[in-house]
1. Compare Rg/Rh (Cα atoms, Kirkwood Rh), for residues 173-356 alone across structures P, Q, R and report the one with the greatest value.
2. For Cα Rg over 2.2 N^0.38 Å, for residues 301-348 alone, the calculated result is 1.37, so let me know which of P, Q, R that is.
3. When distance in nm of label points 7 Å out along Cα→Cβ at positions 53 and 269 is computed for each of P, Q, R, which one produces 3.7?
Structure P
Amino acid sequence: MPNIHISNVDNNPAMCFDTGLDPRSFARTKMSQSLIEQGFVVNPDGSHEIWRASGVNETDGSMRVFGPVFPGKRLDILLKNDNLLQNTQQASKQDALQAVVSWMKAKLYLGDKRSALNPGASFVSQSGGVFFAPEYLSNRCLYVEGFQLDRYNCPDLIDTDITAFCAAVMLYEIFAGFHPYPSAEIYQDMREGVFIPMHLAAPDLDSKLSGIIQSALNLPVSKKKKEKTKSGIDILTSLLEILVNKGNAVAEFTSLFKELPAEKKEQIEKERKLYLLKQNSIINTRRFVIRNKYLLAGIGFALFFFLFITITTARNIAMRPTTAGMSPGTVVSVYYDAFSSLNHFLMDAIIQGADKRDVRAAANLYAVARTRQAHEMSTNPPIIQAKAWRDAGGVLPAPDVFGVTDLVIEHLGGNDDDGMLTFRTHYYLWTPDEGYPRIRTDRLTLKRDRHGNWRIIEILRTER
């Protein structure tokens, strides 16, 4: 039995609300305050009365609130009738339509007075009267009954907008034969307007009525985008103008539909399948991105970082100095010039397998020079090349002089066809804080690398 129902209390019929709470829990949660919470009984002529609970009793270990009876049927039960969902008996649909129309009228009659929105908290009589149960009490009972979600109302809407939306969901269910938001992600679907459009769900329904229902279901999206749209009161009024005839009777259910040619039905069915395919693809992709935005952001950052490193590395490799286009003798000469200018990057590019003591010495001295220059905040180079110092007169002492002078290069053997050459060099090496040069003799072996460029593969040195 539903938790909100009509039952006998002391041999008299009453509206009953089974809270599912034992006496202790009922007291602890202060549910006794529901005794002063008001509901409404709206009469067919528009007048209304305030409804309040009469008392509390205990049934089967749980507390039950009861009050004056209202002779009617629960609106949500009318909507969930098996015949209604199976789209077989028009009488059930007519009853449901009559109930929803009465519910809409009652909401308009109440105006600004706050009343329960969930159809499970409303009872509708055959004469068109409507009972709106106390909201807090009915929500508790519906939750116990298993209605963890209100499947008829969007939490983002207020005032008459939410009433119009609720009415549209109920009418959609009546005319289409299924709920517009059947998935577990119902509130997200409502907010994003994810439902089969009315003209595809019930293609033979009156086009004006279909358009009004569609606009009501789009209210959450329109409000979010701040688009100009009909107000809730305008939507409810427009619906009633179509659903209620001049004699104040509800329109016959069948009169709201028109017969469609077979070709038109086939075309609409194809359009519906295509719409569902596109919608599912777009929605699933968008929600996957939303659910995994932090993961995707991390992956994107990692990918960007990887590409940045890859591109930077490739650029650095492309800009790295090489010996391309240099003759063997030029390679030897450039090596010692780079040593003098502390260009350890070029020295490293010339060396392939040979001892790199010269490269490390140039790199260390370069680091010391840069540090000293930064510390002294000077634009003048702290190290003077030995060749420039010699050309300027070569005055001793020379504490800041470094480099090679008096370089002599001698070809010892090998030729281009063999791909290997040997050279001997004689030179003076001047170093900082030394008043005399070191006299060196190097034996250099050059070989072509896999790119065909000449590189030094061995340095044999004598020094005095």
Structure Q
Amino acid sequence: MQHVHICAVDEKLSACFDTGLDPRSFARTKMSQNLIEPGYIVFPDGSNELWKSSGVNEINGFMRVWGPPFYGERLDLILGKAFSPGREQAQARQEAVQAIAFWIRAKLLLGETHSALSPGAAFVCCEDGKAENPKGSVFFTPENLSQRCLFVEGAEPNYYYCPDLKGMEAAAFCAGAMLYRILVESHPYPTALSVFQDMREGVFFPPHLAAPGLDEKICGLIQSALLLPVAKKRTNATGTDILDALLKMLMDKDGNITPVPSLFRKLTIEETVDLEKEKSRYLRSNYFFVKLNRFYIRNKLAVLTATAVFVFTLFVIGSIAQSRSSRPTTAGLNSDAVVSVYYDSFSALDHIYMEACLMGADKSDVEAIINLFVVDKMRQTYNFGGESSYIPAEIWQQEGRELPSPDVFGITDLRIEQIGGSEEADQVHYRADYLLWFPNEPDVYTRSDILTLKRDRRNNWRITEIMRTEY
């Protein structure tokens, strides 16, 4: 049932708007305020007149607003007839293009004057013989009133109206969507659930791919119109520019409408093959990027969180890798040198180098050095960056000072002797005898270590076992 229509009121033809509201609801929703909202009737000669409602009456328990008649047909119904079964399709498409051309001309004649944009809110006169409104006249109904009635009717104006656009840009978008519907024979945004999102993102099948052979210029104009809501994709053409160019494509200076078949040309076999390839590429790439973009929009917080975690993980892994790559190794040292470096690092509190010398051997020495290293660093902090509080025992002794001493730590009297194996056999055994001095301890530790060294997978010598005797 049409809620925006022309019918008889008191035996006179009138433009009627069935609100679907009972008298109480009509009053409560203040629909009466829409009675002063004007419509516009635009004539082919460029003149226009205001349309104002004449009154309200009650029909079958519901309120109807009515006013002066207009002899024409709703634009959305004209578009719909182009695809109605049992109707001559070519003629129906031609009539639809004619109605769109009249609508575009009327919009240009009105200029920036605000008027309803939904095809269901416009009537177009496509026939001669009506003195009140000649052929080519267009009636733009009061916008708020008609939108209310179309909502009750359940019409689908959303396919042609983008809420993000205003003025002539909104009109150009509507014209582009209507022409796409007629010339391509499908809606540019066929999915009702995502229609507004598709509009805002410019997601539609390009007309030159959807209708092979359609004139390149009109394809470009339709594309420009549909991309107006998309800031990153829109062209420099304004809404007025697009409407004016479309009208010149559809209607000549004498008002004759361009035949629809003349807007198409026959493609060569090579052109057809190229278009099919382009179509296939577009469908694959566009589907992927649209899905990816919408997944990101829906899960933006989760994606950002996952990205941050991923970047942080890469940073940690990179830091660990860099730290490991900069650590000392025993590369280039023979087995004798590895043993010497191990005990020299002991006295220097260099636990990192000590650990580099070990491969599977007991690490109690490393743990002890780490504890002393931490205590030493804490003392340096309290002393505002002072020198180490520990003096290597061997240096202390070489300076002729007596041991033990409160600030001395390290090894003296170190003797290293190879007791077995060989480097050619990839396993060497050493004995290390030494004295170990701890700070603030009166007694010295006498140690004798038996060390086993083997090559690691990088062919570097490392200590694999330490057997210790202490007394």
Structure R
Amino acid sequence: MTMRYIHISDVKNSPAVFFNTGLDARSFARTKMSQNIAEEGYVVHPDGSKEIWKPAEVDEFDGVMQVWGPLFNGKRLDLLLTDDSLPDKQLSLQAVVYWIKAKLFLGETQSASDPAASFICFENRESYKEGSVFFGPEYLSYRCLFSEGTEFNRYNSPDLHGMNAAAFCVGAMLYTIFTKTQPFPLASIYQDMREGVFMPARIAAPALNEKLAELIQSALLLPFEDTKSKVNAVDILTDILKILIDADNKIAQIQSLFNTISEEKANKTEKEKKRYLLKHDVIINSKRFYTRNKTLLIGSAIGFALLLIIVFSTIENIKNRPTTAGMLPVSVVNAYYDAFSSMDFEFMEACIKGADKADITAVLSITAILRTRQAYEGILPNTIPAQTWKNDGGDLPAENVFGVTDMILTHLNGSEFEELITYRADYSLWSLTDEEPYRRSDILTLKPDRKNNWRITEIKRTER
């Protein structure tokens, strides 16, 4: 069993709250821990009143320096969250509600946010009533928890302080209670926190009260830079309490916070979950690869962009560049989408005159990414044309598959005689990472150019 460095034990035949620093007397002096002995903790009562908790003495026990002070009878909050011997998590939910109230009463008063540094009172006693919460001195608590050997603090972001830290902690605790999993289970926990990388609560617990799931989501995204200015920590905590406490001021039963969901929604959520897990490693690793190699990648991208400029300038002066000479309008359309699938941007350029070049830009971007990966990995990543993949059976997941399938081409109006013709192309577009395709419907207008070659002059796109 792991030794608890913040615990309740006996000293001089009397129980007290103990903080085991994990340091011998010499290390204790060298790290100047004695300067923090005067640091204060707090006991917050259910009526909002608070009292200051101060350490009483520092003693050496079995060669280790320990700080101890007045007794607070309660259960350590982090142990309630992970105690599998509890018949259900109702006691854990009750403890979190008490903790939220106490934090709101404390406001921005500096105190430890780690659940391992808090004790919750569940009985009415002479000194403390049920619902009282003990917060250990902040620095002393973290020193002891470090010595306790907890590899990661899964409930606190290192980038948040004050009420933001408290709201994030509550989000992580409630996520753990309702989903029975940690939101940040991996060794990259702090980077995941900063980048908002975790399975959304609505997917991890699809039957959970939707408003509560949204609030948990907002709390866990607080360290994510893009959302810091969009949410208010106190509002999150207050709104959570409104859901967890009913009109009679009683804490809601856990089962009442879950709704019956339709089979359709359950199936949809399960697909989202599988898609999240499928994409997770690829997307996150790619993003972090970019972050680590940002300077090199930008340099490569600039170099590649310059190379493209030279290539396109050269192509303009080459007489034998691809053309649509001799092709019928319907052949031009089919060839355009075939070139899109094979990422032949030169022929795509030949098919277009005046139409939107978004498809060409997309192909160029993908080509740049593949070439950059080749520079780093030593091999060119293999891509499979979508129609080839489908002809071979089309097994999912569609990894490294790109291009168009299931195209239906419909003549809308015009004719070759009129020198203007319009088609509608309905098709599925497969990207390199998504398991499901995008559905597109394009309206294409074609006219002959000065050399009497049919070319696409307009593409109107609808995407679902």
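1. Working: P: 1.49; Q: 1.44; R: 1.19.
Once Rg/Rh (Cα atoms, Kirkwood Rh), for residues 173-356 alone is worked out for each structure, P has the highest.
2. On the way: P: 1.61; Q: 1.99; R: 1.37.
Working through the options, I get structure R.
3. Details: P: 5.2; Q: 6.4; R: 3.7.
Going through each structure in turn, the value belongs to R.
Laboratory data are not the source of any read-out in this text; all were calculated from the coordinates shown. Bear in mind that the values here come from a model prediction, so they are computed numbers and not experimental data. Cβ atoms are built from the backbone, for glycine too; each structure is taken alone.
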